[in-house]
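Each structure below is given as C-alpha cells.
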Structure P
Amino acid sequence: MLPDLPDLDAMLNPLDPASSEAAWRALLPLARQHGLDAELCLLTRIARAQGMQGHFDEAQATLDDVESRAPGAGREVVVRMLVAEGSILRKSGLAEAAAAFFEDAFGIATQEGFDELAIDAAILLGEVLPPDPALEWLHVGIGVAERSTRPAARARLPSLLQRTEAAFLARGDGDRAQALRVRRDALHEDDDAS
C-alpha cells in the first residue's frame, strides 16, 4: 500500500514559493506512484510556484509538459492547468488574459464538483478583475463555500468573507464590510463552541 500524499494545497507558502516548489519536487516520486493524475496535479502546483517566483519560462515549460500528457488525465488536471496558467499570466502582469483562464477553471470545477478549486478560481477572479465584477466573483465563491458539503471548501468561508469585507472597505462601504465582519466573527464563535 502506498503512503498517502500530504495536503499539497496546505504546503503552498505564498511568502516563500521556492520552499513550496522544493517540497513539492521532493514528493514527485511518490506522486508518480499514485498515478498520472497525481503527478500532473503536483506539477501544476510546481508551475504555479515557479510563476510566483517570476520564473515564467520555467513555469511555462512545466505546464507544457503537463499539457502534453494531459489527454490521458482527469478533469482535475485540466482545472489545475487552467488555474496555473492564469496565475502565471497574472503574475506576469496580464490580468485580463488571466481572467479567461480562471473563468474556464471555475466552470469546469463547478461542473465536476471540485468546490475548493472553484473557490480558488473565484478568489483569483476577485484579484484580477475591476472592483464591481471582482466583488461579484467573491460573492460567487462565498456561495460555493456555503453550499459545499466538503469540509475543506467550507473552511475557506472565513477567508472569503474577509476578502469581501476588505473589498467593501476599499470602496468606502463600511456598513457592508461590518455586516461581513459580524458574519465572520459568528463563524469563529461557532468553531470555538464545537
Structure Q
Amino acid sequence: MTRRLQTSEETGGPRSGPLHFRQVAGCFPTGITLVSTLVNGEPHGMTANAFTTVSLDPLLVLVCVNRNTRMQRFIEASRVFAITVLAADQQDVSGRFADATRPTGWAAFATFTYLAAPATGCPVLRHGLAFFDCAVTDIHLAGDHCLVVGEALAFDELDKRPALVFVDGRYATLPRSWATSETAGHSLRTGCCSARSAPQT
C-alpha cells in the first residue's frame, strides 16, 4: 500500500487556510507583468504575476485580476488590455503598479517610457522584455478574482535582458544566458506578428 502524504497541519505545522495557501503557492516561481488598458483615452495599469498563455489556435492569453479592483472595472469597460513582461531591472515598475495608493491615469505612467500597442493603443513599456496586445474574449468569475481571457492581436519580444521573477514572496532574477545581447526587432513600430514570437505553452 502506498503511504499517504500528510499535510503540515496534520504533523503540527501551519493550519490550512488563505495565508498558508499563499505561502505554498509562493513555491512556484512566476514572471511579473504590467497589465495596462485604455479607457476614454486615459491609461491604467497594475502589476500581475498570474499570467499565462492559453491557446495557439486561436492565440489566447489569460490574466487573473481581483474582482474588487478598479483595474477589473477598467478592463470590463474597455474590453482591451496589454501585457508587458518585466525585466529584472524593473522592480520599480512592479512596485509602483502594485501600490494601491498609486495615482490613476497618466500620472501613474509619468516616470516610465512607454509606447502605444499597435492594435489597441494600450501602454506598453518601452524597456520591457515582451508584449502582448489583446482584445478581451471572455471574463470568467472565479472566487475573488476574474479570469480575463484575451486574443493576442499583436505581440513580440522587445529585449534579451534577464527576466524579473517572483518566488517565496520576493524578487529573483532569471538569467537568459542562452540569449544574445542584441535586442529583438520592435513590432510596436510595424504591428507585425511573426511565427518566431508566437506564445508557447
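Where a number appears in this text, it was derived from the coordinates with a stated rule and is not lab data. Because the structure is predicted, anything quoted here is derived from the model rather than measured. Cβ atoms are built from the backbone, for glycine too; each structure is taken alone.
So here's what we get for this one:
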{"item": "Given 11 for relative contact order in percent (Cα under 8 Å, 6 or more apart), calculated: source structure among P, Q", "result": "P"}
{"item": "For -0.45, -0.82, -1.07, -1.21 (log10 I(q)/I(0) by the Debye sum over Cα atoms at q = 0.14, 0.19, 0.22, 0.24 Å⁻¹, for residues 74-169 alone, calculated) the corresponding structure among P, Q", "result": "P"}
{"item": "For -26000 (helix-only ellipticity at 222 nm (-39500 (n - 2.57) for each DSSP H run of 4 or more, over all residues; to 500), calculated) the corresponding structure among P, Q", "result": "P"}
{"item": "Source structure (of P, Q) for FRET efficiency 1/(1 + (r/R0)^6) of positions 34 and 50 (r between Cβ atoms, R0 = 25 Å, to 0.05), computed value 1.00", "result": "Q"}
{"item": "Top of P, Q by mean count of other Cβ atoms within 10 Å over residues 42-49, largest first", "result": "P"}
{"item": "Answer label among P, Q for the case where FRET efficiency 1/(1 + (r/R0)^6) of positions 82 and 154 (r between Cβ atoms, R0 = 25 Å, to 0.05), calculated from the coordinates, equals 0.60", "result": "P"}
